[in-house]
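Q: Some structures to go through are shown next.
Just so it is clear, none of the values below were taken in a lab; they were calculated from the coordinates. Given the structure is predicted, the values throughout are model-derived calculations rather than measurements. Cβ atoms are built from the backbone, for glycine too; each structure is taken alone.
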Structure I
Amino acid sequence: MMPEPSDQDGNDSPDIHPTIGIDRVATGGNGVGRLVDGRVAFVTGALPGETARISIDRERKRHVEATAIEIVSAAPARQAPPCPHVADGCGGCDWQHVEHLTAQELRRSVVVDCLERIGRLADPPVVTGPVLDPSGYRTIVRAAVVDGRAGFRMARAHDVVTLDSCLVAHPLVEELLTDARYPGASEISIKVGARTGERLVLVDTTERCALPPDVTVVGAGNDGHIHEEIHGRRLRVSARSFFQCRPDGAEALVDLVGQSARSALGTSFDSGGCHIVDAYGGVGLFGATLGAGHRVTSIESSPSSCADAQINLAANGVVEPSVVQSDVEAWASESADLVIADPSRKGLGAAATDVLTQCQAPVFVLVSCDPAALGRDARLLTDAGYELTSVTTVDLFGYTAHVEAVSTFVRR
């Protein structure tokens, strides 16, 4: 039995409690079923194959948003959440009730659905990637602070659950979440290098924090950085620069992008001398790990990420590193042998797709962090003359519905 949810401000209708069957899972992780009137119900906490009694939170013309308040018939994949803070209401992990390998397949099904429904692609070639440990993996965390203690906000609420443990945090992060104190702060960002042991906390206060002596504290107007090692290559990551949340996940992405490049370009990629355009290049994850012997043009809008990329590309054998601080949409296209694009959750969009496809690269590798955005971008790339040849999902965020996908498009 799941607890009755409390009424929330802004509900468009009183709670009612019909019982429905759940057929599939939608982008974002909610189960999908239908009410007797034919409307689609997006149900938080329900899994495919289950029958659930639901509380309707919001009504729309064609669908409702709801919460499962009782699982009448449970799916075999349902498990008891392994983290005790789920019972406290912590909203940090939304899929702790889903068995890990089943969660991997459910994420794949969401990607397939978005490519078929949004991308209008028949039978997209989507496979699951490597199995990554869902526990103790997060090396980058943003947390709220209440009375000096760090925690995560409750699911669908602003209240904060303070922590005495965190199932998904790397041990170097967990100590800073549970034992450290941040007086005067309202939010912190923690970055650690799992392979280097370096730790950094970005705080929004001028008060002195109670932290271990090895931790670099970065406040307003200051800067600092850590280093992480990805496939043996040392990368600088500044406090305000984006980086993937786990090094083994970053290596999985690098491996898949490299496989796509080698499959499409063959020996010319291994022998060096290619021009790689690394759009949304960040600190140079792909350029620094795959660009040795090649010319790499990194396009990135973040100043701190550009500064990191300058160092990381130069230190890792890139022949002609060029870091362009710019929005991708404003960049002047150059011919390229390989385009790698790793955009934010909103995806490429039409303008960036137009700029990058003007590179006329024979292979275009897209790293997507939102299945719906992947569906839209796949349609744009297909219309621009590319064929989708492979998609591999990567589960960077264990115990959540979030999924990354590496897609290979070959120019027709």
Structure II
Amino acid sequence: MASRFNIVRKANVKEEETEEELEEKKKIADKNKAKKKMLLFMGVIVGVLCVILLILFMSSLFVKRTYTYDNIEKIIKDATVAYFKDHSDLLPQVDGGIVEIEVDNLVAAEKMKPLSEYTKEGITCTGKTLVEKTGNEYLYTPFLDCGNAFMTQELYKKVTEKVVTSGYGLYKLNNEYVYRGENVNNYVKLDEGLWRIVKVATNNRIMLIKELAVGNSLAWDNRYNSQVGYNAGINNYQASRVKEYLEKIYTKPEKNLQEIFLSDSDKEKIVSANLCTGKRSVEETDNSGNIECSQIINSQKVGLLTASDYINASIDTNCKAIENDACQNYNYLKEDYSWWLVTADKNSTDKVYSIDSNGRIILGGAMNYAYVRPVIYLNNKVLYKKGTGSKDKPFEIK
């Protein structure tokens, strides 16, 4: 009896296990069915998206793409670079030399499409590129003229749109446009930081001074001066230590000393200029530049500010000469540290001028220490991109 009971019990257990297996199989089947439905649904969605994308693609083949004017200028510039890569013999060979190429020539050389392919319907444009040799670099400046719709604008034209006769701002002075006052919107952003516009010269080149000093403080000069009898320095800028330093940080700056003040792209946008190094006495009141420019060094890429440029930046009527402490008033060039001017004293062989931390022009020994604020000139063909000139929204160039 015991044996028969065990057999029946085992049979019932097996029957119960079979029912559980059937239930599990049913659940698996339901899950698979749900997965198939989901996959089918996803397939339909993917198919619909593919159809939509295909329709959009086909539509794009029949709709002309339009570009921003900045994009078109870049297309012209890139096409010009590509053209002269094939025709390098046509590039200007002397510093300051310029060649011009029309967009029609770039189109004929298959370096770009006609301008009508990039603009909106109804807008007609012409274009060209000026290529100027600036030292070892070439500046490529594209110009686009689309009538009332758009016209490429040089930075100097943007800067000189507003001229004042009182208060802070840009003045017409000595046939130049000069920024004067304490709070002026004359900031320019380059790759390596902010600069201030000192003036727009008669040739429309823009003089910039670095907002902050570069590198460490140093002596204007520390050579032995035979007239003084010790290493008091010699106030001849042409042979000075400060000139050597400026040339060094222009060509081989040291990053760890924070001497980098221009990128390679920045250097393409600056031009060589004659640096005025004439000496003056503390009481002279001629601030037209004639005193300093009585002696010049030709073709300099970088220099320092003259005494007359510092004086002209103040609108205090008592600021007329180096000896006037009022020149520190209403002057955006004032900083909280001492920095060198290029100008030296006419009545000595070892004295030069610097700006102290109060903004006063100081006559002192060339062997003293102060910081350098490099001065450069932007090419008059540098193009305006955006900005109002304020510190928050400085002028930016293309």
Structure III
Amino acid sequence: MLRGAAASLHAALASVDKDAGNLRRALRKSRRREQWRAAALVLPLFVFLAACFVVPIGAMLSHGVIDPDIVRILPTVTDALKSWDGHELPPESAYAALITDIRAAREAGTLASAATRLNYDVPGFRTLLFGTGRQLPAELSGSSRETLIAIDPKWGDRETWAALRRAGGPLTDFYVLGALDLRRDADGSITGAPREQRVFRDVLGRTLWISAMVTVICLVLGYPVAYVIAAQPPARAGVLLFLVLLPFWTSLLVRTVAWVVLLQKEGVLNSLFLSLGIIDEPLKMIFNRFAVYVAMVHVLLPFMVLPVYSVMRSIPASYVRAASSLGARPFTAFWRVYLPQTLPGIGAGCLIVFIQALGYYITPALVGGADDQMISYFIAFYAGRTVNWGMAAALSIMLLTATLLLYAVYNRLIGVERMRLG
């Protein structure tokens, strides 16, 4: 009898285990269906982001590290220079390969692209390449080396051939080093650019400094504004928030031009100060760093107010009252109880303002002077005026790297998971 009961119990337990296993498999299958369904819903968004954001930006940035022009236009000499040690002039075969490539490039009409790329590295290379192409004889009377050096003595300089080898690609560090005011010499060692050509490190430092100052000013002005709004009843807070958001209804260009009208020598502010007798002669308030700070803070201030306000709104007022009831002075209660709870909002606001300030172009270009232009101005200059996509991409890489470093520092100090906006 006991054996029969045990067998029945064992069979019942086996049936329960089987049913539980079937239930777990059904749940996993249902969960996978839900995951695939969710993935299908967001797939169009990912495709859109990839097609309109990731791929175009990646293609643009790739120009900073990919250099295919020379290997495509002058393939024979590029291949011949791969085995050159760089200590002496290249062998005769390299000179002959160059003559062959120049003739082929002239017939194909692609010599201008190669000349433009090499001129970025060695000024005057464009003239050298075109002059050599025009003066090459149909039949060589001597060696290829003697022929090229006779056309232009620069073909007897090791630096000329080193520039050709550096441009051989397809991968290159030429543009990235140039964006850091560095370059490679004839031996391949990294050295500093000539003093008169060192501009980009100063530009990057200026961009970071202006962005940091704008962020600090926005924080100093925006924190009290957010505090006042958070302390108001909901109806009044809504009106104040509407006033904060009102500038968003106006174009950035219009707001910047408005500051030109206000700050110029015969502008509204100078006319007002002169009529009130505050000043004796017009102040210079435009086309300088002061105008850049004023215009940028005016545009970016709401991006500081909103994140800070959204965090302040979620802080119960009872915390500060409890600290005061326990004997804390108002400043102590604010400093030790209220302010630490607003740090996520401060961090989010500073991060948003600083990152946006890094990429500013229109405002410094319109209200700033020659020494107030930020790195975006030079990106636009190389992309639009000189059509030097490699340098524009390298400067963009510097800007992106600075943004990622800032994000990493913020994540280390505060933590992205604490960036809650209400």
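Q: Given a value of 1.00 for FRET efficiency 1/(1 + (r/R0)^6) of positions 128 and 368 (r between Cβ atoms, R0 = 41 Å, to 0.05), point me to the structure among I, II, III it was derived from. Provide the component values of the computation, followed by the final result.
A: On the way: I: 1.00; II: 0.20; III: 0.60.
The read-out was computed on structure I.
Q: State the single structure among I, II, III that was used to calculate helix-only ellipticity at 222 nm (-39500 (n - 2.57) for each DSSP H run of 4 or more, over all residues; to 500), giving -21500.
A: III
Q: Suppose semi-axes √(5λ) of the Cα gyration tensor in Å works out to 57, 43, 19; of I, II, III, which structure was it derived from? Provide the component values of the computation, followed by the final result.
A: Working: I: 36, 30, 17; II: 69, 33, 21; III: 57, 43, 19.
Traced to structure III.
Q: Looking at structures I, II, III, which one was Cα Rg over 2.2 N^0.38 Å, for residues 184-375 alone calculated from, given that it came out as 0.97? All intermediate terms of the calculation are to be shown ahead of the outcome.
A: On the way: I: 1.07; II: 0.97; III: 1.33.
That value comes from structure II.
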